[in-house]
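For reference, the structures are reproduced in the following blocks.
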Structure 1
Amino acid sequence: MTATIRTVGIVGAGQMGSGIAHVAALAGYRVELYDISPERIEAGIATVSGNMARQVSSGKLEERARQEALGRIAPARALNDLADADLVIEAATEDETIKRKIFAQLCPILNPEALLATNTSSISITRLAAQTDRPERFIGIHFMNPVPVMKLVELIRGIATEDKTFETARAFVQSLDKTITVAEDFPAFIVNRILLPMINEAIYTLYEGVGSVEAIDTAMRLGANHPMGPLQLADFIGLDTCLSIMQVLYEGLADSKYRPCPLLVKYVEAGWLGRKTGRGFYDYREDPPVPTR
């Protein structure tokens with residue numbers, strides 16, 4: 001563990017927040033997990049427990065280590081419970097208004113020395129930092145999904161981020177046994193700047209009738225050696241998240257090549273957001289899932 005970080009607060013107990021709690025607890029940190037309802041926190045801790053149980057059954061983790069790690073995760077019933085955290089990572093929905101609201105509520109509670117981080121996958125770190133009382137102690141720590149499996153973390157400094165904040169964040173991420181890539185604070189950073197326009201282009205390819213869902217995914221899996229096709233990946237990420245990131249790119253860089261595909265917009269308007277809602281480019285109510293176009 002780093003010298004300065006012992007307790008990690010996490011805001012948001014969804015897929016990303018629970019994943020960050022998982023790896024931080026395994027690395028020996030005390031974790032306080034907060035969400036807007038106790039049910040969501042319990043669901044997040046249950047997810048961690050289930051994912052760790054899978055690691056035990058596959059021989060990647062000892063049962064004793066699982067029990068000890070789970071013992072280090074505490075539910076935070078109110079934001080005030082994060083007052084003693086040395087680092088707080090915001091892992092809420094990819095919506096700037098929601099994130100700003102969280103920081104406004106969080107900052108007065110935190111220890112003045114505490115570091116604040118966001119797990120945003122696309123939003124300006126500088127702009128988010130400017131909404132807080134500690135822009136010099138604010139940084140982007142972007143984990144990849146699913147957090148326990150994916151090795152990469154993007155570290156993004158805002159214009160005001162101090163060297164000490166950056167070095168502490170780097171040491172923290174390295175202690176989680178993750179590989180760091182440093183990205184400049186431009187819309188969507190590195191991974192999503194490259195990945196999301198590819199997904200958006202795959203949706204345009206479907207929209208224009210160049211290929212079916214199955215044809216496009218098969219082509220990229222077998223023709224480009226991708227582990228999953230771009231439309232299957234979009235469903236995994238969540239089509240609402242894909243749309244949010246494309247909108248950040250389009251608005252932030254003002255280039256027509258980042259215009260979200262109208263078909264992506266239509267699916268999101270229909271509430272077909274991918275795996276999490278049971279339907280996206282595939283219908284997950286069937287086994288195996290069947291293409292919806």
Structure 2
Amino acid sequence: MFVLGCAWRCGSTLLQRVLSSSSDLFVWGENAGMSSLLQEIDDRLAGLSDRSAREWEGFREHGTDAWIACLNPPPFPGALREALRGFYFDYFARAAEQLGRKRWGFKEVRHGVRTAAFLAELFPGSRIVFLLRNPVEVVASMSTMSWYGTEGRAHGVLDTWRRNSESMLEWRDARLLVVRYESLLHDPDGELERIARHVDIPIEDLDPSPLSRRVRGFQGQPVLGVEECRALQRAPIRDLAARLGYDVASDPRVRLRSALPATVYLKARGAILAARRIARQTARWLVRRTAA
């Protein structure tokens with residue numbers, strides 16, 4: 001099964017912990033969106049199939065005297081998809097078996113419906129849970145994370161939230177279950193019952209305790225600076241949020257005036273994180289130089 005999140009800080013790790021408490025299922029963590037890369041491989045090789053088929057016929061008739069510059073293995077039906085499935089099984093399933101789990105999955109926050117459909121095609125019997133969260137909470141939680149800048153800061157995070165949420169919620173597939181982070185916290189028994197039924201796991205086999213206790217979790221204080229408020233006020237974000245039942249437009253936290261102190265805090269924290277990063281890089285450089 002696959003747990004796909006609307007964006008970072010949506011609660012996917014929390015749900016991963018609960019599902020992995022099962023005696024039968026283990027959900028691996030994020031993998032830098034590698035399924036998108038495998039999907040690109042699938043697309044590229046599919047685009048070569050006609051040309052490769054022609055060159056294969058030429059090779060069978062003339063051997064290496066034929067033009068074989070783009071000759072790939074003969075396009076046996078389903079061969080490429082079987083190879084891709086084999087990669088997932090070798091990478092995820094075998095390791096899960098070593099943990100004593102017969103079923104496996106992973107969670108990712110970088111995929112929208114296109115990659116979700118690709119995974120569903122590879123594994124027709126799979127189940128997908130899409131976790132949705134208020135964009136205000138998502139970007140506030142992300143704003144003080146050390147990798148915030150790497151993911152494009154407020155605009156990048158919210159664009160990911162919009163792209164994933166909009167595409168997944170337009171997908172009509174019985175293998176998809178949409179879960180709201182807020183509902184998971186406010187009604188854990190009811191939501192876990194829904195999830196367990198969807199992924200075919202006895203509810204008694206899941207440990208709900210991660211929903212009521214903090215495990216590592218978020219270290220910084222979630223805040224909205226001016227940049228975050230302006231990004232949330234963009235029409236595509238505001239309008240989609242309204243369609244999903246999140247009233248971003250009327251949220252008092254999104255007012256620019258109240259965001260000024262938070263902006264100072266975010267800039268100071270960013271400077272501290274940058275200084276720590278430079279210190280770590282300098283320390284590693286000194287160790288390498290000393291060793292040399």
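Every number here is computed from the coordinates shown, using simple stated rules; none is lab data. As the structure is a computational prediction, the values presented were derived from the model and not from experiment. Cβ atoms are built from the backbone, for glycine too; each structure is taken alone.
Relative contact order in percent (Cα under 8 Å, 6 or more apart) was computed and gave 24; which structure, 1, 2, did it come from? Before the final figure, lay out each step's value.
On the way: 1: 13; 2: 24.
That value comes from structure 2.
Each of structures 1, 2 was scored by Rg/Rh (Cα atoms, Kirkwood Rh), for residues 46-149 alone; the highest score is held by 2.
Out of 1, 2, choose the structure whose coordinates give Rg and Dmax of the Cα atoms in Å, for residues 182-253 alone equal to 12.7, 38 when calculated. Walk me through the numbers on the way to the answer.
Working: 1: 12.7, 38; 2: 17.0, 46.
Derived from the structure labelled 1.
Can you say which of 1, 2 returns -17000 when helix-only ellipticity at 222 nm (-39500 (n - 2.57) for each DSSP H run of 4 or more, over all residues; to 500) is computed? Source structure for this number: 2. Here Cα Rg over 2.2 N^0.38 Å, for residues 102-261 alone was derived from just one of the structures 1, 2, and that gives 1.17; the source is 1.
Between 1, 2, which one scores greatest on distance in nm of label points 7 Å out along Cα→Cβ at positions 94 and 278?
On the way: 1: 2.4; 2: 4.5.
The maximum falls on structure 2.
Going by mean count of other Cβ atoms within 10 Å over residues 86-93, which of structures 1, 2 comes out largest? Could you put the intermediate results ahead of the total?
Details: 1: 23.4; 2: 14.2.
Structure 1 comes out on top.
Work out the source of -0.45, -0.67, -0.93 here, i.e. which of 1, 2 gives that when log10 I(q)/I(0) by the Debye sum over Cα atoms at q = 0.09, 0.11, 0.13 Å⁻¹ is computed.
Details: 1: -0.45, -0.67, -0.93; 2: -0.58, -0.80, -1.00.
Clearly, the read-out refers to 1.
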